[in-house]
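Have a look at these structures, which come just after this line.
Taken together, the values in this text are just the output of simple stated rules run on the coordinates, not laboratory data. Here the structure is a predicted model, which means the values were calculated and not measured. Cβ atoms are built from the backbone, for glycine too; each structure is taken alone.
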Structure P
Amino acid sequence: MSDYRYKQLFYDICDYREIHDSYGGKNYDLVLCHYPIFSWKGMNKGTILLYGHTHNSAEDVYFQKCLTGMEANNCRHVGDKPIQAYNVGCMKPWIDYEPRSLKEIIEKYHNIK
């Protein structure tokens, strides 16, 4: 399939996007990035990173351990809210190759931890 055909299927195709969403009467700031990143806008204020790329791998486990270490060591970009970065790769069992709402992502992610 050509790039043009992909572009017709989606509103936008990009590497990084900052968006807002809500559920349950609460507003959320989100950063969407294909890749896990160690610092994103608003991470110290509760902004959630939704990422993929790492699949079910040791790389993803290491990334999450690094974020935990950043919190434990009061790194520069850590604020008074916990760091939230969720791997939403389609192959994750709780994603199961289906689009998921923010509510489903947050609730299911907290249930598997």
Structure Q
Amino acid sequence: MPRVERGEQFNAGVVLYCRAKSYVAARTHLDEAKLHALDPGADAAGVRAALSAVEGVCAGGAAAGQAAGDDAGRRFRWLIAPRSTVVQPGPVHTGLTSDPEAEVERLVELLVLGPA
């Protein structure tokens, strides 16, 4: 959301949580051309760092910072909490999958990368 006050936004990643498999993962991709079309002065490196931090929280370990000791569900809930920053979570959608790893890849292709 490059211009928070104007409500301009685009998808830059997907976070997927599967409680049954204690799985949480994020895949991100920053389309810098789209970012700069909405805000020519946007800090692409800062946005990329924020997206990387989301991936780090999902991965757990030292990259998750204070959330490192939390289970997958708590890390997911922390990530989807509303905030007024450039990188904001969108609405949560529910669904079922037996292969969360494949599903997160499918969703990032569909919702972030779009048609080739």
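Odds and ends about this structure:
- For distance in nm of label points 7 Å out along Cα→Cβ at positions 44 and 76, the highest value in the series P, Q is held by structure Q.
- Calculating relative contact order in percent (Cα under 8 Å, 6 or more apart) for structures P, Q picks out Q as the one with the greatest value.
- Among P, Q, structure where mean count of other Cβ atoms within 10 Å over residues 20-27 as derived comes to 9.8: P
- Test item: distance in nm of label points 7 Å out along Cα→Cβ at positions 52 and 68 calculated as 1.8, pick one of P, Q: Q
- Given 20.5 for mean count of other Cβ atoms within 10 Å over residues 12-19, calculated: source structure among P, Q: Q
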